[in-house]
Structure I
Amino acid sequence: MLIFASNAPPVGVAALIGSPDQCQLEPSALQAVAGAIQRHFNLLAGLTNPEAVAMVHLIGGTCASTCGIPVGHGYKELVQQLGGQLADLCQQDLSQPLQIMIDSTCGCSSPVHLDHVPISTSLAVALDNVQLARSRTSGFDYRSSMNTLVFIGVHPLRKWVQLATSYQRWVMP
């Protein structure tokens, strides 16, 4: 996981964007920013090195910033391309955005990917025939963004463990 925390665009990008207060960039500026961050995207998406894949988030200037810091263009576009989260550096309480960032990273790193998208409330999980509670403190949780299960306070991946999942799903006729 990589979290950028910044009150300005990256050095190489600042000169490309015109006004740092612009939320939406002109197409030519957007294309220039895309070119400037391309090698970083290639690395963090695993295109140049499969072992360098990272979940990327930004705590910085956003379009909704209330304290007058510039939009973090460059970082913002990189985070959006890689499916990360954006949080406003100006907000008083960052606990909720940080929790979302941690949860999404846990979902990405989970080795338990479901074959189908479940109806979330129907999920049931058992380890060695012992049903686990759905919990964010002890048991399992579901990360819909990655269609994965996350285990909290239990160790399901030791050798010779039996993991059973059941759920309902929508099937289109």
Structure II
Amino acid sequence: MAASAAQADAERIEQAGDVLQLALPAAAWGLTVQRGDSRGRGMLYRSFASTLAATYALKYTVHAPRPESQATNAFPSGHTAAAFSGASFIQRRYGWSLGTPAYALAGFVGYSRVRADAHYVRDVVAGAGLATALSYIFTDPEADGARVTAVSADTDGLRLVGRF
């Protein structure tokens, strides 16, 4: 009975990872819609597409084996790359308050892939690193009301030149 309970737990963890690999990029997209951030949405599309392209290019050129199968497309983890693409976009574009829980969920996706014997740790670390790097390349932080104030200094003190 204990073995079947453990197996059921493992299946639930794997299923949660399967859902989260799609939910995180979807949440990132939803944030761009909710905030009216069409520029950010374009950044998300570019970072996500480049992550998928790089991930699959590596999968089919590296030929790394999976822990429990004959398949040789383990490196890097696509589930982890997709999840971290969404999480790192959220963090990079909208900050750590939203990014921290997104990264925690993405980390869970990586854990679920190792737990399911679908990947080695190296595969999930590579997927996470690849996606995060590409998000940082293609995504700029949101200005979110930031303003620049120009001042001039002379012998009479500081003088406001303008706010932009």
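The table that follows gives values for the structure above.
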read-out: With distance in nm of label points 7 Å out along Cα→Cβ at positions 64 and 88 derived as 0.6, matching label from I, II; value: I
read-out: Read-out helix-only ellipticity at 222 nm (-39500 (n - 2.57) for each DSSP H run of 4 or more, over all residues; to 500), computed value -24000, structure in I, II; value: II
read-out: Given 19.7, 61 for Rg and Dmax of the Cα atoms in Å, calculated: source structure among I, II; value: I
read-out: Highest-scoring label, criterion being relative contact order in percent (Cα under 8 Å, 6 or more apart), among I, II; value: II
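Each reported figure results from applying straightforward, stated rules to the coordinates on display, with no laboratory input. Just so you know, these numbers come straight off a predicted model, no measurement behind them. Cβ atoms are built from the backbone, for glycine too; each structure is taken alone.
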